[in-house]
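The structures come next, written out as structure tokens.
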Structure P
């Protein structure tokens, strides 16, 4: 039976999530348009589908590898291969997307990730290694091509730039729901059909999303007139031309390096000293609490928008995140550590729409996907370095390193706040009480 404390915590967080979401819908209503709403959901339905496919694979990839008889060091090598693949291939897949089309690359994402799922059926180290390489390429496309397509279409249709934050916020909020549902579905099918079943369910969703992209999305490009090397060179030039762009990239890399390191470290930090986990239920419930906190953070982001610039919101969340993730360094009390982790996840919920909005404002359209993949290179490098040395570092030291990364990101964001150039977003206009158009 699960401890009542954790069950009660989930209920309280769920109630807080419902309350903040209600406030974000009623107190921060924004006048949009039916055309924007249709476009928004055309993107979000596909985005939620691919993210569900991604989340389905997370809970059982480690268990699948160990069930095939691989040792811990071999599993670690497979994980590292995914990050290295994303780091290496990410240097130019963004340029390919800008040159040959973001829609086309979203389709290739579905193809690569689907092939990666199929490799999970074969108990062979090198076949699984190929799958990790393919998933690394797909990850680079997932976090660049989809957003690049959406931002371009948003601007092409002449929608208010201020509405971009609403799409990012809904994407983050919905992603939390999708993650919880994906975890439940993965557990259900894994218990019925084995550890490979979640990957086959993910395959179905990936094929569905790819068909939808091909049928309903229009193609868009960065600068299709230049060759790949020129696209790559132009992306590098964009980084050199405006110092705020590489600064934004550093902020993203340090925050996300800390975030992905946290993904690996939260379980050993919270697992009871006897190693028991009530058949996986306790860690699953804590994970659900984390996802609810991300949803709360996305709602808080929307509530702050009418009076705060996105740059200031990002500075606030980075300050709080730095303090929250430092808790394991100063305390061994599991309750305090859990509270710190929950607050950090709320900051993640604020981070994704904040960073997405700033990327949309600062990165040139012609090199958007390429520059976004450049942002991920140092992040992948930092995570790989930690993973390679995690056996030699204490949990406390790993969290201290992550805290230093977050503190560095905060300093960078503080500089950006004081030198914003074109701000990511002005305060959103509120509806008058009698206005009935409430597209949110």
Structure Q
């Protein structure tokens, strides 16, 4: 495990990931840990140091922040600025190159803080690469559009029994069946009888004829009542008849809860994330309740979940931390690691198939979709392949599902001024793995660039 990623983390895993701990009562959910307080304190130190022109203190604060949140581009940008203000060119270029290798984009010409490190071939070359990273690349096309505000849609899955996509809405609490041409049919709609609220997660189990619906009482729901605040449930429906079979409630314990994404295994195990606490719940086929399966004081922003069909691996997305890979058989967990070209910040959606995970990074700049090839442990990415980058329809792309040989995902979840949701399709096999950085190759390219410059 990376010590940077797991500072203060191992003890929490040791205590909380054993099966006995996983079965702790939901009311025992962890409170906010010290890392959040550390980050707030360091951010304050960074701001004060910048305002008072204490560049060394500014550098140190952001180095510490980057160790706590290595995927956060803001801290790397500040480190480059600090090095520039201290006139430490080589160190500044090192971190600029690190950003470029991870696929980030930023124009350091946009700030006067970098004046002291400009006007060199190395600076101009790396900065040009960082700017170019924002250009659209890869493959992606609009599969269909759904009328309505994009933020109203939070869930999508494929229903092989109907040969349709199922999409959930937040405002009306509806489950829509969507054909490939975009034609829609309302399958379920929230009412007093079924008790649904906003639809925040969907999963289909055709083998057991089950439709699993995660629903949360959010202010976005048209029938929201303050009395229902923080309530959420996992609903079980007959997939064919849509008759409600059962309902499994999140605890009512005074904590903030928001039922989120759902995933189901071949054996009928159903996993549900709680985006607020955060906790991952498990619904076993022979059980009449949700069990608290996993929790950690260090996770902050759960977004999505994917499982291997055989339940050998569970992948939990945290927008700040990256991907947590859990082996439920060996009772082990680790934040995913990989080559230095990997950055797993800002993930909003994830899907898994045959030893690969497909990641939608709606909170990363540039916004992108990437494929990670995993080693046998499922905790290490051995290659990273960008599949779609900064496409025209991208505006905080979000949750995803697979159908056939393509990944389907919400492309414009953050487009507040749009009047329709764009669901995009990217083939699973597109994209070429990013090569490890080769400094000799970089220096050769830099020399070639210098030779192409007109002589005065």
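Each reported figure results from applying straightforward, stated rules to the coordinates on display, with no laboratory input. What you see is a predicted model; the values in this text were computed from it and never measured. Cβ atoms are built from the backbone, for glycine too; each structure is taken alone.
Given 3.6 as the derived value for distance in nm of label points 7 Å out along Cα→Cβ at positions 266 and 386, which of the supplied structures P, Q does it correspond to? Source structure: Q.
In terms of mean count of other Cβ atoms within 10 Å over residues 178-185, the structure with the greatest value among P, Q is P. Between structures P, Q, the calculation of mean count of other Cβ atoms within 10 Å over residues 250-257 yields its largest number for P.
When mean count of other Cβ atoms within 10 Å over residues 106-113 is calculated, the result is 23.0; to which of the structures P, Q does this value belong?
Working: P: 23.0; Q: 15.1.
Label of the originating structure: P.
One of P, Q was used to compute helix-only ellipticity at 222 nm (-39500 (n - 2.57) for each DSSP H run of 4 or more, over all residues; to 500), and the result was -6500. Which label is that? So the calculation was done on Q.
For the structures shown (P, Q), relative contact order in percent (Cα under 8 Å, 6 or more apart) is largest in P.
As an exercise: FRET efficiency 1/(1 + (r/R0)^6) of positions 98 and 330 (r between Cβ atoms, R0 = 41 Å, to 0.05), calculated from one structure in P, Q, equals 0.35. Which structure is it? Show your work: numbers first, answer last.
Working: P: 0.35; Q: 0.80.
Derived from the structure labelled P.
To which of P, Q does the computed value 32 (percent of Cα pairs over 33 Å apart) belong? Working through the options, I get structure P.
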